Structure 1
Amino acid sequence: MARQLGLLADAPFPPAEEHVRDLPGGLRLAERRVPVGVVGANYEARPNVTVDVASQLLKSRNAGVLRTGGAALRSAAALFDHVISPAAAAAGLDPGALQLIRSADREAAAELVRHPGLIPLVILRGSGETTRTLAAEAARHGVRTLAHADGGGVLYLDAAADPAMAAQIITGSLDRLGVCNRLNLLLIQEAAWDELLPVAAAAIAAAGVRPSLPPHAHPLGHEWALDDGNEATVTVAAVPGPAQAARTANEETSGLAASVVTANAAAAQEFLAAYTGTGAFWNASTRLLDGFKLRGVPETGINVDHVPGPRGPVTFQDLCLRQYVVVPG
């Protein structure tokens, strides 16, 4: 946590105002970055997320109201009382700019998304079902959300995949089973199924995980990280080729991240061009879809919405509003 805070503190802040173009009549158009104001956050029971979110809100010039799961509430309260609030005060900031909801009651989470005049934006992450429920409640009350409900990385092994590289990437994608960007669905090209399945199965077993092989009694995109007691599972299926692999990833999963392993550049480009998720990788693990790993700073969550705005890892640089300003040149 301390290392990531140091990196965040050293990260340059984007310019508050940038010139866009000159307009007729001697006018000048500028684009400003304006803080949201107060940002809410409801997140999973992991103490480090309290520090990540609080620090990013301050870095982005926003105030915040935070809520975590009951299992981490005492740790979050201790971090607020002994680290976050004293540090804010020492820096000359109002310690009340960041506040923690000290209740594990689920109604407290629902209340967080019901006040658009006070908290216009709420970051939602954690359990998929809880996040979807809160996002729906927020929509009913006119509160905007950055919701990270579902995840699950996809890995496609092409017929031209190097077996050793495939095994290495599978192993690296299963180093943590409770995170959203872990390997969840493994697709193997039908033409190489007999060759690559034993390689993949050995790598999966070495990670202490079991493969769910066809025929499947569950959707291909079933997210094992959220399946209590079955986290150590990876779905394995065959596909005809790269285009079909990308289509399966698009249609059967959340669209978080997908990777292709191949030595065939044409096959890789076919897969990358067809996949529409937030992160696409070639000969790399989907575990790289992380604010710290990709952008060098912690993230507040990963947005998989198919709408304009911040998509993928959301960091302090994204927690702002765009304002156009026209002034005399």
Structure 2
Amino acid sequence: MSVLTSHTKAALLVLVLCMLALTIGCSKESGERRHAKAALESADPAQKQQQDLLAKYELIVKNAKEAASIVSFLNENMVQANRQTADTMLRELNAYYEKDLQKSQEAFLNDKIQDVLMKAEWPITSANIATIPDDKVKQLVATKLSGGYRLVMVEGMIYPIVDYEMQKTYRKKLSDDLNAFIAIQAQESNEPAAMDAGLVIPWDELADRAVEAEHFIKQFPVSPERASVQQLYKNDMSMYILGLTNTPVFNPDTFQLTSEVKASYERTESRYKGTLTAHIASQFVKVLESSDWKVYDQRNGEQTDIPQVKSFRDSFLAEIDSMLPSF
């Protein structure tokens, strides 16, 4: 029997340890592969379907040259989406609009196109698009309408805006906050509060819209749509307190608050007690009481600021931000 030297024993020990390590490593890798395979095989088929649907949609959005292709996909496939997927797809559509809107509007700002559109029946919709007397312009309009836009006329120009009313067709699939957001935006796109630097809805309705936006912010403070609604709320409140160039809150001759606006402020205070909207209206009323209801004064035939009124009008938007729930 041969005798192993200490050197040989050491070499054998190293070899055994190496083989053991290799075996353990292979075993570990094999185990991880088995686990990954098992996880894949046991994955919820419904979840995989949603992932596949979203992947197809995102490819459509990525390659879309017009919103029409995105809307077409949604119309055909929204029925397959669960709430989370539906919300994601709708938000991606609105994100596309944010990038595409200016380009789409610029496509209409051409004298020849405007001349053609002015000859068509108004409002121009998919129902009367045949009245457009030019095939190229007709195709341009058809593409925008099928992409979820609608046409408006502002200061004698016709151009597209997002048609949020169309998005209501997906409401059964969407979350409460997204449906509430669409309802608020549809109200504005169906009947804008202001056009041509003037208010085109009653003061009371403007207050109602502001309160609706305020309720959204308080009910859904962490909604992805929160920032958009808050900006809309501040726009409404700016018009409500400051007025517009062609619809001032004061009488141009006396600079006093008009009776119509005063009545609206009082209605808001009474109907919407406890809201920020009512608080702002109430504070403004108190300030105006101290100035004999004058928004401005007149000295030497010129319009001049009244310090306490100017101070309020300069600061109320910052107060709104400070009193709303934090993001």
Structure 3
Amino acid sequence: MLAHVFKVFENQLIDYAGLFPPTQLPLEQAIHNYAEYIRSDESWKLSTFVIPVIQLEQLLEYQKLFDSNYKLKLSVTGKPSQDNFSSIKALKQTHLKTYQFAEDNAEWLEIVALEYPFAKEVPSKLFLDELYNVSTQLDVQVFCEIPVMNVVEFEDFVVRTMKAVVEYNQRIERPFHIKLRTGNENRELVPSSEKVAYFIQQAMQHDLTIKFTAGLHHPVRMYRDEIEDKMHGHLNVFIASALAKHFQLDLATITSIIEEESEEAFVFTKEHIGWKEYEMTAEDFADMRDKYLNSFGSCSFNTPTQELIEVLKRKGTLS
């Protein structure tokens, strides 16, 4: 029997990113996987199919896999640019590629979100205006990927960028959200626990909804041979984010949750979730999911779900 808190945690948690490293499947295989997943008993754990904007038209070949009852729900990703000016040009191209495509194929396909990487500078009003115009035309959520690696004065950049998003959100009906890249095949590009913790703390303090991507297909932080370093865990980042908001945790405590490698330290009972002495009810966590914690992108759908089940069976939460 599934525990209530497990259902709350896993509900539409995973954006299937099978096209991306390290799995990096061909489109044919990845899209067939998604079509199978949305018809399975595990479909409630699944959110969108993540695809770069440049590959959109290739989906036409697989139209027969979907229909009005089983739609292909997409998160479309843009390409990073060097600066605000280049970002505006790239956005205009994204708009041209996506709008008519979405209109023409609405019976079997829906673009749910646009995931757009910011340049390594605070976004200008002109850029945010263009982003808003595109999102309004497409009627989608926007997740702004804020870079955290190789940026000058990291903490200052993160705060000023989030403030720019928050201030712009006060002027629009559908607010922009944010996105954090938590992993990479190159260990030098995996953000440190301190950076992840700081990003989460600032996101929660600024009341911003967040999604994560990359390197989170294992529940708990661990050393992995494939990168010869430690990878962050999705249990770590989601529980850290929820507790950071719920308890107004300091940075050191958030960092400790991100760095936690013991399954036993996490509280995951039938009605409560947390870390060590910090616990919240399933209802409070569900509220956090709805308001602040969207999903995470994973190149595998089965690995994160099955590994979390194994963790919870060892803890006695699931039978």
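Where a number appears in this text, it was derived from the coordinates with a stated rule and is not lab data. Worth saying up front: this structure is predicted, and the values here are computed from it rather than measured. Cβ atoms are built from the backbone, for glycine too; each structure is taken alone.
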Kindly point out which one of 1, 2, 3 the value -9000 was derived from, the read-out being helix-only ellipticity at 222 nm (-39500 (n - 2.57) for each DSSP H run of 4 or more, over all residues; to 500).
-> 1
Computed 2.8 for distance in nm of label points 7 Å out along Cα→Cβ at positions 110 and 310 - originating structure among 1, 2, 3 = 1
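The value 2.1 for distance in nm of label points 7 Å out along Cα→Cβ at positions 134 and 294 was derived from one model only; which of 1, 2, 3 is it?
Label of the source structure: 1.
Given a value of 60, 32, 18 for semi-axes √(5λ) of the Cα gyration tensor in Å, point me to the structure among 1, 2, 3 it was derived from. Could the numbers behind the result be given before it?
Values: 1: 38, 25, 18; 2: 60, 32, 18; 3: 29, 25, 18.
Structure of origin is 2.
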Looking at percent of Cα pairs over 18 Å apart, for residues 78-213 alone, point out which structure of 1, 2, 3 has the largest value.
-> 1
